[in-house]
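Below: a set of structures, written as structure tokens.
The numbers here are math on the coordinates, done by the rules we state, and not lab data. Small disclaimer: the values here were computed from a predicted structure and weren't measured.
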Structure I
């Protein structure tokens, strides 16, 4: 069974990888990579478990892989 990550875990890892908080509208948080203004990621806020498909989409948007999240 795959491991599910929470919103806060995903945001922490993204921030360690150089993403900064830009804005929030409703339940969506926008993070942008420092030094690369075109690399933007949208994360659902306040979720205990992000669905696997949504998590994979976040990985694609951030140009990361799942191993980056396992290391933390």
Structure II
């Protein structure tokens, strides 16, 4: 899987980070961590920051996808 395909899967699952470019960090085990940052607006107008963390192995497979609330 290419980087763009990984990003599209993240954007599809979490539309609030769509179009945002993530920061990238190499992990000691050889995996790559991508961190996407976005915002969600609640019904009463409050803005809540959203962080999506995606761990990808060296073959491009998504191992784990987590988000903050």
Structure III
């Protein structure tokens, strides 16, 4: 269930949200929700990548060739 959140945006960001909303035919809420979801996804992805990269390096996997050699 969606929860209401109050967010204050600078005027230029609000204008950009309004323009995207009109251009995409969706509500401003939807534009902001999509942006937040994308930001959360990218943060989670980067965190996972950092953890896996550290684990790979500890096992001597540094290059694409190292990965290829392990899976081939």
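Here are a few things to note about the model shown:
- Read-out helix-only ellipticity at 222 nm (-39500 (n - 2.57) for each DSSP H run of 4 or more, over all residues; to 500), computed value -10500, structure in I, II, III: I
- Structure (I, II, III) behind the derived value 12.7, 43 of Rg and Dmax of the Cα atoms in Å: II
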